[in-house]
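Dropping the structures in below, format is C-alpha cells.
Rule-based calculations on the coordinates, nothing more; no lab input. None of these values were measured; they are calculated from a predicted model. Cβ atoms are built from the backbone, for glycine too; each structure is taken alone.
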Structure I
Amino acid sequence: MDELRAEMKKLAWTKGDYQIVPYGILWGSTTYESSRTNLGDYSLYVFSASDQGEAAWHVDAKSTRIGLDFTGPRIPALGCAQSGGKVEIDFQGNFTTENKGTVLLRHAYWEAKDETFRVLAGQTWDVISPLTPTTVMYSINWGAGNIGYRRAQFRGERYFAFSDTLLWTVQGSLNGNIIADVPNSFGSGTVIGDHSPWPVLMGRTALTFGDRGKGGLPITLGLSGHIGEVVYDFLAPPARDDVYLRTWSMNVDLRAPITERFGFQGEYFIGENLGAYLGGILQSVDLVYRRGIYSRGGWVQLWYDITPRLHSNVGYSLDDPLDRDLSSASGRRYNSVIWGNLIYDITKQFTVGLEVGSWRTLYVGKEPGESIRVEFMTKYTF
C-alpha cells in the first residue's frame, strides 16, 4: 500500500501551497444469487420466498470511485498541524436504470492533524464501529451486522501515546441525522421523519497495545456509542405529529493481528432506531407500535495471507431486531450471512476476488428468504 501511495504522488498537482492527488478505483463485479436480494448488485437482505425466491444474475460497474486528496499548508494556530482534505464519489446513488448510475457523495471534508490530535469538518465515516470486514461485495455486510455509515460531522480526536507500545485514542463528533430511510424503507408514505432540535452525538475510546512501528502487530480494542433524536409524523389514523424517538447504540470493536499473515477482527452492537446507521436490518421505527426498533448484532472475520499476493478471509455476520418491536407482516426479524473469499493481487494496482456467501433473512408472518451469492470482482486502482 505504501508503494501504491508513492506511485499516486507522482500524479500530484501543485497549486501554491496546496498539493492535490487524484486517485480512483475502476470496479467491476458480476454476481449470481440463488434467490433475489435487495439490492442485487450487492446484498442488504434476502427477499422473502413468499414475494420473490427466483434466482438472478447481476453485472455492475457503479462501485467505481474517483477522489482527490488535498494537502495544504501547516496551521500555526494549531501547533503547525498539517491541513488537508478529501473529496470522493462513486456511482451507487439513486438511479432509474442500472446502466445510468448517479453520483453518490462518499467523502467531502477538511482536516488538520498531527501525531497528537485531529480536527475535521465535513462528511466521512462515523466515529462509531469503525472497522469493516474484508469483503468482495461493495456493501460490506451493511444491514447484516456491520453498522456505521458516512454522514456530515464536526469531529475531534486526541491521541495519548504513553509509550511505544501503548496508545489511548479519544474521539467525539457532532453529527447530522439521516432520515431518508423513512418512509422509503417502508414504502408506505404513512410516516415522515425529520430532524430534531439536537445533533447526534458520537464518541469512541480505544486502547492500542503492542509495537506500532514498522513490522509491529498492535492490537486495538475500542468502545463507542451514539445518542440522538429523530422527529416523526405518523399520518395514518390516529395521526400524531412531532413524535420524538431516541436513537442510540453501544458498540465494541477489536482488531487483533496474531502474526504477519493471520489475524481476526470484529464488532458487536446493541441499540435502538438504527436504520440510519445500517442496523436493525435497515428498520428504524415500527409503524403500528410507533416506537424505535431495538436490535443487536455484529460480525467476526478471520484473515490469512496464503502468499504475499493471495489473501483469504472468512466471516460471520448477523443483525437481530427484537421480535416484540415488530408488528408489520413485512417486518424483517433476523438477517445473517456466512461468507468467505479469495483475493489475488495480480499487480500492485490490479486485484481480482471471488466470494461466496450464504444469506438468511427471517420475516414476521412470511416465509424466510435464503440465498447463496457468488460474486467475482475486479479492481484497477490508480
Structure II
Amino acid sequence: MKIGIFTNIYKPVINGVVNSISSFKKGLEELGHEVYIFAPTCPDYKDDEKNILRIKSVRLPLQNDYRISLPPLAKKMLDVIKQLDVIHTQHPFVMGNYGSFFADIYNKPLIFTHHTQYDKYSHYIPFEQETVQMFTRWLVKDYANKCDCVIAPSESIKKMLLNQGIKSRIEVVPTGINLDVFGNPNREIIRKKYNLSLEQKLLLYAGRIAKEKNLEFLIKSFKLVLNKKPNTYLMLVGSRTKKDYLVDLIKKLNLETKVFLVGHSNAVQNYYGAADLFVFSSVSETQGLVLVEAMAAGIPVVAVDSPGVRDVVNGKNGFMVQDSIRDFSEKVIKVLDDDKLREKMSQNARKTASSYSIQKMSKRMLKVYKSVLN
C-alpha cells in the first residue's frame, strides 16, 4: 500500500504530532508499505529518511518552528500523489486542505487524525478569544465531516468529537512508542549529571514548556510538596516557547535550587529512568504520549484529569486528580511516601505501556486504511 501523510510540521521540529507521524511511518514501513510525508520545507535541514517530499514554504510570523506551505506542488509530487492508495492528513488546514483537494480530484480515501484541541491554543492568536475558539471548533467539524474516517488518539477524544457534531466515522488509534528505547533507560546518568542521590526524590515533567501545558499549576503544587518532602526536586524537560517562561514564578517561590529547566533532550528516556514519579498537569492533550513513555520506564504517574489522560491513568499505574493544586500535591506525597505502592504502580505502569507498541498501533492503523479502501 502507498500512504500519503500530509502535515503542517515535521522534523527537525519535535512535538507530539511529529512523534506520531514518525512512529507510524516506521511501523508501517516495517510492515512492508510505502509511506510518503508531504511537509513544508525547512531551511538548513536535510532529511535523512526516504520519501520525504518538501513543499515550498514561508515562516509564520512570531513562530520560529512553524512554516506555511505555498502552491504549486512540483510535478514529481503530483506523480506520487496520483499513485497513493490513501491520503492521511494531520491538520484540518493548509496541508490538510492540500490533502483534501487531492483526495477529491483523484478519488482517494481521506483520513484525518485529530491530534490537537485547537481551542486550547487560541492564546497564540491575537484576537478575541471566544471568537477564535468558536472558529477553530467549526473548522475542525467542517473538515472532519468531509473525511472518510477520523482518527482519535483516545476514547475520550472520540467522545468529545461526537459531542461536537462530527458525523464521519471515528476510529481510536493511539500513537505507539518504541518499547525497546523507553523500556530500557539508563537510570544513573541523569542523577550523576545533576548530583542527585537515590535518597533525593525526583519528579519529572517532559513536554513543551508552554502556557497550554498548565505548568504554573505544577510549580505551585511542587511548592506544597516541599513542605512535607523537602528533599525532593522537579525537573522540566522540553523546549520553551518563551525564553523567560516560568522563571519569574520559580524565583518568586524561591525554587531556583529545586527546579531544573532542562530544555530539549534527544535522550529523554534517561530522564524517565532517573525519576521517581512523572507529574503531568496539562489539560490540552489528545493522548498524552509522554505518560505512556514514562510508564514504559516503570515510572508511576500523577496527572490532572483531562481527555487523553483518563484513557491511560487508571489508579493502578498512577493517580488522576481534579484540577486542584492541593489534591495534586497530596497524591504526589502519597506516592513518594509509600515505597510498596510506588513499586506496585511501577509494575502496573509497565503493563499499561506494553499495549502501546509501535507494531501494535501500526497494525491498527493499517486495518483502518484497508477498511476505507473496501
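Brief remarks on what is shown
- Origin of the value 0.15, where FRET efficiency 1/(1 + (r/R0)^6) of positions 177 and 353 (r between Cβ atoms, R0 = 25 Å, to 0.05) was derived from one of I, II: I
- Looking across I, II, the calculation of helix-only ellipticity at 222 nm (-39500 (n - 2.57) for each DSSP H run of 4 or more, over all residues; to 500) that yields -12000 traces back to II.
- Source structure (of I, II) for distance in nm of label points 7 Å out along Cα→Cβ at positions 41 and 201, computed value 3.9: I
- If distance in nm of label points 7 Å out along Cα→Cβ at positions 57 and 233 is computed and equals 4.7, the structure in I, II: I
- Taking FRET efficiency 1/(1 + (r/R0)^6) of positions 153 and 193 (r between Cβ atoms, R0 = 35 Å, to 0.05) as the criterion, the highest value among I, II goes to I.
- Each of I, II could give Kirkwood radius over Cα pairs in Å, but the derived value 21.6 comes from II.
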